[in-house]
1. Given structures 1, 2, 3, which gives the highest value for FRET efficiency 1/(1 + (r/R0)^6) of positions 183 and 311 (r between Cβ atoms, R0 = 30 Å, to 0.05)?
2. Of structures 1, 2, 3, which gives 8, 33, 33, 18, 7, 1 when P(r) over Cα pairs in 10 Å bins from 0, in percent, for residues 247-446 alone is computed from the coordinates?
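Only the coordinates and a few stated rules stand behind these numbers; no lab work does. What you see is a predicted model; the values in this text were computed from it and never measured. Cβ atoms are built from the backbone, for glycine too; each structure is taken alone.
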Structure 1
Amino acid sequence: MTWINRLNALGPAYTTEVLPTPVPEPSWVSRNFELGKALGLPQDWLEGAEGLQVFSGNGLWEGMQPQASVYSGHQFGQWAGQLGDGRALSLGEYASPQATLEIQLKGAGKTPYSRMGDGRAVLRSSIREYLCSEAMAGLGIPTTRALCLTASTLPILREKLETAAIVTRTAPSFIRFGHFEHFANDASPHGLEHLKQLADFVIQNYFQSENFSLTQPYAKLLECVTVRTAHLIAHWQAVGFCHGVMNTDNMSILGLTIDYGPFQFLDGFNPQHICNHSDSMGRYAYGRQPQVAYWNLFCLAQALMPLIEEQDLAMKALESYKTTFAESWERGFLCKLGLEKQADPDQAAEDKTLLNDLLQLLANEQVDFTIFWRRLSHAAEQTQAGCTEWQSVADLIIDQAAWALWRNRYMNRLHHQPSTLAISKMLQVNPKFVLRNHLAEAAIQKSKMGDHSEVETLFKLLMTPFDEQEQFESYANIPPDWASRIEISCSS
């Protein structure tokens with residue numbers, strides 16, 4: 001096995017060596033054999049007793065170098081100072097023929113950055129992260145990936161007594177905006193030197209395909225991160241994903257979805273929806289995510305300013321967010337409607353009005369987001385307004401007069417579209433299945449009783465969320481009434 005750890009080259013200012021803390025009676029909850037195979041990992045990692053011990057924090061393979069990294073960040077808009085991997089441990093980077101990726105245990109015990117915490121994660125939140133990271137991958141959204149999930153009988157106190165679990169997650173890198181903020185705010189004699197080393201490291205190792213200017217590489221880095229982040233957030237919005245804790249320390253420098261805590265996929269479409277019970281001010285509501293991402297990028301720009309030096313260059317790099325996000329968001333939602341972006345400005349404006357009028361109608365009645373778009377995908381190919389597919393969409397709407405007016409405008413627009421290719425692709429962009437809170441909760445409750453079958457069912461289902469999978473039709477139904485009472489907070 002080939003293990004490397006390129007962060008070692010940066011020196012002890014970036015990471016601290018720390019061993020995982022063993023847990024009693026470890027057991028498998030779920031294993032991602034498909035990911036392991038795709039990444040070229042040894043087959044016995046997820047099959048033998050030795051693998052269970054390693055991924056429970058009870059052992060190490062030769063070459064592993066467990067480390068926790070230091071970073072800082074803004075949390076809920078306020079500077080929080082030094083943070084770091086409080087319950088995550090990097091085992092190192094595994095170099096396979098397919099990829100080099102960092103492998104990390106989340107919930108493996110205390111680190112020097114745990115502050116007042118115990119460094120553990122509970123089964124409840126670990127199941128949610130394990131399932132959602134793979135659900136996002138199934139949706140085609142950049143994300144960290146989950147390799148396996150293990151559990152233990154170790155008691156963990158949160159709001160109530162729970163049991164411990166460890167998610168093994170992978171990514172090309174877990175470097176965050178907060179890493180740059182940390183060294184930008186380091187007043188020591190070597191703070192600026194460490195910031196530059198980190199930026200050079202990221203450019204050299206993760207942005208090799210980009211055309212970096214030798215004279216302004218750090219402005220280019222900011223622009224690259226800005227563009228990736230803009231595309232990511234636009235994709236979140238298109239599937240109704242709410243992250244819940246978009247602190248700068250939870251933002252990936254590679255534009256990945258990272259740190260699944262109090263996330264949620266929208267049930268009813270409500271732009272003001274707050275998925276995090278801890279977010280009393282609604283800072284991270286669904287409709288505010290695009291603005292928060294820009295604010296976070298501005299914080300990153302401030303951190304990079306000692307390297308960029310010229311404010312105009314930094315602002316120009318940030319400006320790419322507004323244009324990229326707007327373009328990506330509009331194209332994404334037009335695809336959901338089965339429309340292509342038009343070059344003719346008048347037609348483009350009409351299409352945007354058509355889209356915005358629909359979103360307003362959905363928001364007025366908080367129509368189920370996923371079900372509406374899926375049913376519309378089936379109906380769009382039908383030319384008769386009274387057919388079964390169109391009636392199934394109408395059944396979701398209370399204001400039938402408003403719906404009929406919009407539907408007629410939409411059908412007329414589809415009739416005049418020169419190509420039906422975009423319509424045929426609607427079922428490939430409007431998923432049938434997403435990880436709704438009540439589905440995750442049902443799996444959690446079973447797993448707490450020792451039955452992990454529902455975790456496995458959801459895991460396999462969400463790998464192909466655009467397929468019909470008629471045997472799992474109930475998983476695509478409108479949520480039960482009790483689903484709205486589920487509260488998800490930062491506690492895990």
Structure 2
Amino acid sequence: MYSTDGITRINASAAFGDMPWDRNIFGHFIEHFHTQIYGGIFDLGSPLSDENGFRMDVIEALRELRLPIMRWPGGNYVSDHHWYEAVGPSRIASYNKAWRVEEPNTFGTDEFIKWCELVGCEPYICTNGGNGTAEEMSNWVEYCNGHLKTRYAEQRRMNGSPEPFGVKFWGIGNESYGDWQIGAKTAAEWGPYVAESAKMMRAVDENIVLSAAAVPDAEWTLSLLKSAGRYLNLVSIHGYWDQIHQVEAPSDYLTAMMQTEKPARMIEETRHVIGAAGLTGKVRIAFDEWNLRGWHHPNGNSQDKIDARALNDVPTTYTMADAIFSAGFLNACLKNADIVAMANVAPSVNTRGPLFVHPQGIVRRTTFHAMKLYAEHIRERILATVTSAPALTHHGNTVSSVDALVSVDVDGATVTIINRDPEREADCAIDINGRELKGEWQGELLTAASPDDFNSIERPESVVPRTVTLIDDGGRYRVPPHSIVMLHMSATR
């Protein structure tokens with residue numbers, strides 16, 4: 001709904017409903033792609049790494065984001081990854097057919113579990129639904145969670161971990177519907193394959209939380225749920241809206257803003273498919289890969305095409321457009337927290353991630369600061385919120401210029417306002433539970449001198465949040481252009 005008088009009206013009320021949300025919505029993802037693992041979170045021999053090769057500056061930075069869960073090892077990579085090649089003392093490098101590079105297998109299951117322990121997050125293992133088998137998946141569960149004196153549990157013990165890892169979250173396959181995947185499946189093949197895999201995995205550990213690759217499409221996901229829905233807790237969907245896989249030409253700010261309402265539509269489409277399968281309340285959504293921009297990886301395995309993957313890390317790409325898109329994505333998940341149980345930014349480190357890692361240190365990109373604001377300040381319940389704002393139009397496309405979210409707990413409320421307009425302030429009137437906000441409120445503001453500003457090695461703090469005080473002007477609060485603001489209200493005031 002668009003306003004016609006230039007005023008943004010934000011109305012939130014418990015009378016319309018409020019709901020808890022799952023912190024796994026602030027989840028992350030890391031893949032064996034380019035420098036995400038090697039030279040990213042794991043760098044043997046670096047003076048910034050511990051004795052195990054874990055980059056401690058990266059771990060400390062990711063702790064700031066309060067990571068609840070990390071999905072690994074892929075992504076496309078996993079469709080040709082065999083877990084048993086990357087455990088134990090004698091590891092041989094393999095050729096990964098998905099990314100067409102040598103995989104040293106130095107960082108495997110045991111290293112991932114140790115890394116998650118250091119960060120303080122849950123591990124979420126995505127299994128090989130490409131050229132892998134149900135037996136291979138279930139054996140992986142046994143390696144991680146088995147407590148009997150059986151082959152794979154004993155192998156884990158011999159590799160230095162006498163106690164089970166207790167990995168709770170598991171996924172079957174990655175984008176298995178796409179012909180770009182090794183071992184891609186048809187809709188008719190996928191459901192029975194998932195059912196058998198899930199059945200065998202649950203035979204090893206009946207308490208695991210299981211997802212399977214899906215898409216907001218009735219043909220694929222309805223078929224999946226009819227065959228395997230009884231075994232699943234989640235369907236896994238992915239979204240990248242700036243499609244620059246083959247040509248590295250990131251969209252400008254306004255073009256990116258025109259994508260900001262699409263994640264909510266994907267969630268709603270998937271909700272309808274789950275409902276059509278009769279599994280509402282039983283199966284939820286894991287949006288376990290998301291980012292504004294797709295990863296750049298031109299087709300082929302020539303060295304120049306592999307080298308081109310470094311273009312993902314050009315700092316000028318990550319502007320206020322990425323921060324504002326990310327905030328809007330999180331709003332969409334939080335507003336649909338009854339059906340969205342998890343979301344994982346793809347990836348955490350390098351490529352398109354919120355954290356850029358280089359040999360001498362790290363850079364917190366604009367998206368890092370947006371995600372940190374959400375991790376620190378969103379309260380335990382989400383109020384139903386209706387926003388009416390002026391339209392923002394570009395090349396025949398239109399979105400609301402403002403998106404808002406109100407979260408509450410016993411101590412008060414936080415009003416999150418995203419102003420997408422690159423030039424104009426948002427003139428906001430705010431009403432919570434029938435009370436019109438007036439007066440002076442403190443909060444955090446993330447903005448920049450230009451919507452195209454970015455952080456880099458040379459300018460690591462060009463875009464950082466700051467504490468602000470907003471004072472109403474005739475009952476309205478003025479929110480700067482291209483910004484995210486969080487205002488905090490005390491329950492006692």
Structure 3
Amino acid sequence: MTPFETLTPLLPHQIDAVSKVLPTRVGALFMDMGTGKSRTAIELAKIRAHKIDRVVWFCPVSLKTTVEYEIRKHTDCQDIFVFDTKTDEQNVDTAARWVVIGLESVSQSTRTSAATRVIVTENTFCIVDESTYIKGFRALRTQRLISFCDKCRYRLVLTGTPMTQGVPDLFAQMYFLSPKILGYNSWYSFAANHLEYHPTKKGYIVRTHNHEFLASKMQPYVYQVTKDECLNLPDKLYHTHYVAMSDEQRRAYERAKEDFENALADDDGDITDISIFHLFTSLQSIACGFWNYNQNWARPERAVIVEHETYAHNRIEGLLDVVAGIPDTEKVIVWAKYRHCLEEITENLQTVYGKNSTVRFSGAQSPKEREAELARFRGNARFFVATQAAGGHGLTLNEASYVVFYADGFKYSERIQAEDRCHRIGQTKRVTYISIQSDAKIDDKIAQSLEKKSNALHDFRAEIEKVKGKGIKERVKKLLAEL
């Protein structure tokens with residue numbers, strides 16, 4: 001593999017992780033979300049570049065875009081090939097230094113499996129991200145991954161939650177790295193030594209044994225750290241989870257920009273603040289999977305007809321993947337900008353985690369209803385799903401140390417108000433903030449403005465104001481191309 005440079009420094013605990021795992025050709029990074037598993041894995045690839053032909057990074061399908069962003073963010077390497085629905089053994093890029101493959105596709109697609117076998121060699125560095133996806137030893141996905149990577153000299157697994165259901169989850173992850181770690185060549189021998197089953201309920205594990213033995217066997221190969229153990233970390237941790245737009249969204253997104261440009265041509269370039277707001281809202285809502293479209297939307301003050309369109313999208317799946325990576329003992333706040341998203345988020349969380357797991361907090365509720373929902377969150381409910389307009393001010397939500405921004409507002413003042421709901425006196429943990437961001441350019445534009453502690457709408461307006469009169473249409477056309 002051609003050597004490459006990294007663009008960001010390692011934190012002290014990441015240096016410790018590299019030092020721990022580097023001497024062995026296989027290893028596990030059991031590191032909490034926000035502590036930098038991906039950056040640590042990239043450093044290991046950099047150090048081993050002269051010994052490997054490529055890095056093949058397996059991850060949940062909804063994480064593929066995030067992994068690609070992380071590689072581009074932390075390295076000067078742009079040679080990245082991401083598997084898609086058309087990748088097969090004929091068109092797979094065998095020259096790419098980084099290859100990203102969806103874990104679900106490994107079990108669901110023989111085409112993906114065939115293409116994977118073409119690029120994985122003895123000198124490939126194979127990484128399995130969110131390795132609890134292979135915790136089921138008998139699962140087809142796990143068996144295929146083991147067969148793909150069996151000959152690879154370098155293997156790494158990454159997760160913040162290595163045991164979602166207890167000790168049995170560890171066997172497949174360690175076996176993928178090497179059967180020699182635990183010393184068992186089959187699930188049955190592992191089970192015979194460590195699992196006690198119910199005498200009448202088939203497959204039901206009543207207790208586990210010999211934990212110390214397992215810990216001692218894994219110790220040389222595993223680096224584990226929680227965010228509270230990283231004493232050098234700031235009191236706020238930030239993480240971005242990227243998702244790709246669907247083809248439906250991309251078509252609607254381009255249509256929205258074309259409509260705005262056409263309306264501008266009809267109205268002699270008269271752009272109002274409200275039309276900019278409506279442009280940004282339309283583009284962002286499309287990136288979230290819906291659009292309240294009206295026939296004169298570039299001049300919303302004149303709108304009469306409104307249609308509600310919905311699109312297939314990956315944002316919800318991205319949210320569910322984020323939540324799956326958070327310890328199940330932790331409460332989570334999810335900020336939703338739009339009412340449509342609030343309903344969709346609540347429904348999906350309740351489907352996966354149970355009806356009583358999630359409370360909904362919005363301006364459509366009466367004060368009494370909101371108070372009741374707040375009490376439920378402070379009780380047994382795990383998820384607090386709210387619009388920033390309703391819950392972003394005044395509340396104290398120190399029960400949670402994980403906060404997800406499903407879609408950000410345009411103003412930094414709104415963002416910091418929402419952050420401070422649980423980052424205040426009484427909070428005893430470091431707070432982790434996760435932003436769900438699509439590959440729509442509007443999401444990038446908003447994120448850039450928030451990073452500057454600015455207002456995305458005002459920034460766009462300021463760009464327009466740089467050109468007066470005759471050149472404004474051309475300037476706006478160029479700005480639209482950047483959205």
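1. 1
2. 3
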